[in-house]
Structure P
Amino acid sequence: MKSELYDRELIKNNLKKREAKDKMLKTVTLIATGIGIFFLIALLVQIFSNGLKNLNWEFITNFPSSRPLKAGIAPAIVGSIYILILTAVISIPFGIGTAIYLELYAKPSKITNFIKLNIQNLAGVPAIVYGILGLGVFVKLFMFGSSILSGALTLSLLVLSPIIISSQEAFRAVPYSFYEGALALGVSKWKAIRGVVLPCALSNIVTGIVLSLARAIGEASPLIVVGAATFIRFIPVSLFDGFTVLPIQIYNWTSRPEIEFQYLASSGIIILLLIVLVFNIVAIIIRKKFEKKYD
């Protein structure tokens, strides 16, 4: 009888300790979340309070200038859009294709495991290393020069590993029975992948692609190494033209001592956030469309 009471008391004490630990962990995570949200809101408030006053059509369509009242951001916007679209066109087919091969075609082996391990390691390589690689290969070896094409190819290398990894995870999330069922109906392996596996995984793939491209549009260091201009007064029209992008233009303004350029930098940040927001909205629409279709 005493042993039963002792066991019950011990269980109650253990439950109380667990509840106390749970409350402590909940409090710590809540505080950490609150701190992050606080600084994010403070940053956004500062950016919008400084940047909205200069955000107008003239600012969007004008060229950079040494006079703050006439300075604009048109070449950086066009350059960023060109770079982002070209990076997506290059990296998405290669990323998804590589993931399809590694997950659905390649047989398990030491070589396959070695390739997967290196892809995961490449995702953690600093961005400036890709800039040095792009400078040596695309700018000098292939003689593309400091052009939009060199910048897009360099950023494609940067986002390729995250796209491959997210696509692999998306394919693994699709029940293997779907793939086997398609094969059992007599379709070819590629048709089963194209008609069943890929559509089911597409919503998660799109999420990974958008996150990767959002990282790419905010990178400045690899493009500076490749040779992106910090000040240009023309709109690039060819893949071999010189270019600049929003992060570089923003950095150029923040490095100037005049307070007016600091406000222009805030306006540029708002435009950059809007571009990223538009791409995220498009990705959410695509993801929801395929989620409804294949639920």
Structure Q
Amino acid sequence: MTDVQEPRRDDCPWCGSQRLPEGGFAACADCGHVVRTSAGGPTGVRGALLERVLAARTTRRRLRATALTMTPFPEPESWLDIGTGAGRFPEAAKELFTYTSFDGVDATSRVDRARSAGRVEEAHRALSPALDSRYDVITVLHHLQHTPDPRAELSAALRALRPGGHALFELPDPACAFAPLLGKWWLPHDHPHHLIPLDNLRTELESQGCDIITTDRRGAHIPYDVSTALALLLTSHVPPRLLPLTRPLTALATALDHSLAPILRRTRFANTYRVIARKRKGVA
């Protein structure tokens, strides 16, 4: 995900409140929405080691598990993946929904490569009125938090959904005990601008004509917190030529993440939530 710099703002982008504290990340005193309040930040931490750890979010196994949550519903004819990137989610979902037509939206050229590779049938650079009411299912996976105006993006996404259709969302959970670390680390390709509380998303979906079908923190948890913390530490303090020597440590951290996941996903350390909603009949 390309990191998009935003100008400093003093109001909450979710509810418009003026009670937004100063700081790299600030929680609105009225609605709890967490936003990066300035374009500046700590020096970006980047590197191959960190990118490999962050890629845990888009492993084929995890993406297939996310798609599996939609199997209780009728198989859709059309499905739009918003923020699709290179189309890895549609590629994985096709294994379960063989008769579904998948399209993708992404602001980068990766969506065009996804179409060329056959992962999506149509590639779009932005949501537009031409997509309104075209899809039986939309997915918005780890995308809203990167957009300048998440409520506007959410509205545009829901307009693409047909009445009676289903929407699947996954977002980082600001209630997670690890969330405060986001105020101290700036991950250029993965760092969110917004952390949207689950209750805020539920309320907004209901106000826009959707019924909440399920919410889930356990199944949505991504086992990569320990390995990400270690990768940040090593990338920041170990010379690049010595990083290959740390592979046993990173392998151990990854194993620890997966070992702890069954426990952590039942606690405040669950780092992601998932929402499935249905658009009411008669809603445009």
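Every read-out reported here was derived from the displayed coordinates using simple, explicitly stated rules and does not represent laboratory data. This structure is a prediction, so every number in the text was calculated from the model and none was measured. Cβ atoms are built from the backbone, for glycine too; each structure is taken alone.
Using Rg/Rh (Cα atoms, Kirkwood Rh) as the calculated read-out, with 1.11 as its value, let me know the right label among P, Q.
Structure of origin is P.
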Where does the value -8500 come from, among P, Q, when helix-only ellipticity at 222 nm (-39500 (n - 2.57) for each DSSP H run of 4 or more, over all residues; to 500) is the thing being computed? Q
If you work out relative contact order in percent (Cα under 8 Å, 6 or more apart) for P, Q, which one comes out largest? P
Re distance in nm of label points 7 Å out along Cα→Cβ at positions 148 and 244: value 4.3 computed from one entry in P, Q; matching entry is structure Q
